[in-house]
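All of the numbers you see were taken from the coordinates with simple rules; none came from a lab. All figures in this text were calculated on a predicted structure; none of them were measured in a lab. Cβ atoms are built from the backbone, for glycine too; each structure is taken alone.
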Structure 1
Amino acid sequence: MPLVVISGIPCSGKTYFANRLAAALTKQGKECIIVSETNQYPKDVLFSDTRLEKDLRGFIKSEVQRLLTSDLVVIVDSKNYIKGYRYELYCISKSVGSTQVTVHCDILPEDAWKRNLQLPLSDQYSKSVFDALVFRYEAPDSRNRWDSPLFTARSGEEPPVDDVIISLYGRKPPPPNQSTQSQPLSATNFLYELDQATQKVVSHILEMQKVVGQGSKIQVPGSNETFTFARMYTTAELSRLKRQFISYTKSHPLQDASKIPTLFLSYLKQTLA
């Protein structure tokens, strides 16, 4: 159940590498599946709409989580341009004891744009969307544990398919730790922990917005994530979102109470975006 995360700007050769790797794995008798960002929306519509793009990332992440429990090699053929998102995929693979590699499809933006223009009109990116995706791209860094081991597939060079396969099967997966392995949480304490943790987040945001301005970023207690004040928020608004989060979490209980602040913060970011 190894995981291969392919990352790159538009038209950098991600799908080409995914297909080459899948063919090589199949030839060696290994089963694999490619999870791609194929969507019913045109590219320009999808990548210019924050909510649609978030939905797509959520779908890919859920597919990875579901498929990594099997014996398949899971290849993620997507831009994966957000380092925080690649970290989430890393945590999923680590939690199930899977090996993982990252492949950076490296290409000059001007060369990628030329490739884009060679696609059928219906598959092309507009210049504005293409440039925005290139600008937002956070390239993998081998110094980050979630991007390592990192292989680079450069345009015009033979892709490092064999090296990737050796890395997948020639080393042990990282052991699960507190951040990726859930700890039991008793049902008796669950609702209390949930209410207390979410209220602390709400109270901290309301308190901090009295002293910081719009656009300011703050650290939230109990989480490594930050929160940015895109605008000012009311007590009623945050309390309503807290109730919605609690209602959802009641039917999807967590195993680790320490994750509540981070998950609630992520929920707030998505809902308030």
Structure 2
Amino acid sequence: MEAAVVDAGSKLLKAGPTIPDQSPSIIIPTQMKRVLEEGSVNESSLSEDITVDPVVRGYIRDWDAMEDLLHHVLYTGLGWEIGNEGQILFTDPLSIPKAAREQLVQLMFETFNISGFYASEQAVLSLYAVGRISGCTADIGHGKIDIAPVIEGAVHHIASRRFEIGAQELGKSNPFSATYSLFCAGFEEGFQKEAGLCSSAIRPALVKPPEYMPENLTMYSAWVGGAILAKVVFPQNQHVTKADYDENGPSVVHRKCF
């Protein structure tokens, strides 16, 4: 079974098999519906549908809702069969807490019975998507902006910055307007003008998507990078296996995924 890549953002969840030159096969809102029952009147209960956001500003906040969403994505969307689950790579938000990473790997092995797990930070994966291992990424998401320098495939966390503002605040009328503006005419000129304010020892350059990268994939660079990385880590047995998890527990994820 082809490994799957999951990139769960605050607005959209992207998932699909590891085919880097194609869009994720599943792109759905990162939301779940719940029914609240409010007692009973004349032996009939009153119910109300509410919308739950499992991911808030890049981090999983409602694990029960996330479990339900992943169940739909894996078994209905990707066609996995219970008892024959495959391998999965998750994209990690910047500076994900260790406890959250452990909870995710525990969920995947103990609830979904996957055969292999890997996770890597979105900043690193976005660079992989454009053929780079070093650079500075600016990730404008629905609920946050992450600025992360990456050196030789590793995020330099001390110099990274997260801003608790995103497209939902920057583009109220269109949640994607702030992100799409990066690809509009005049952005490169504006970037070069601002870059000129840097020290003369620094010469920032804007990295454009490679010509071979379909234009529609630029919005999903972290997912694309994950699909590229999955083609390496799973065949070369660099991932967390079920045996690794059973022997060492959830903390094994910190030794094998970086």
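Tabulated data
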| item | result |
| --- | --- |
| Distance in nm of label points 7 Å out along Cα→Cβ at positions 50 and 218 - structure with the largest value, from 1, 2 | 2 |
| Structure responsible for 6, 25, 30, 24, 12, 2, 0, with P(r) over Cα pairs in 10 Å bins from 0, in percent calculated and labels 1, 2 on offer | 1 |
| For Cα extents along the principal axes in Å, for residues 74-225 alone computed as 57, 34, 33, the structure of 1, 2 it came from | 2 |
| Value -15000, calculated as helix-only ellipticity at 222 nm (-39500 (n - 2.57) for each DSSP H run of 4 or more, over all residues; to 500), assigned to which of 1, 2 | 1 |
| Structure from which 11.6 was derived, mean count of other Cβ atoms within 10 Å over residues 26-33, options 1, 2 | 1 |
| Identity of the structure behind 0.60 (criterion: FRET efficiency 1/(1 + (r/R0)^6) of positions 130 and 234 (r between Cβ atoms, R0 = 41 Å, to 0.05), calculated), options 1, 2 | 1 |
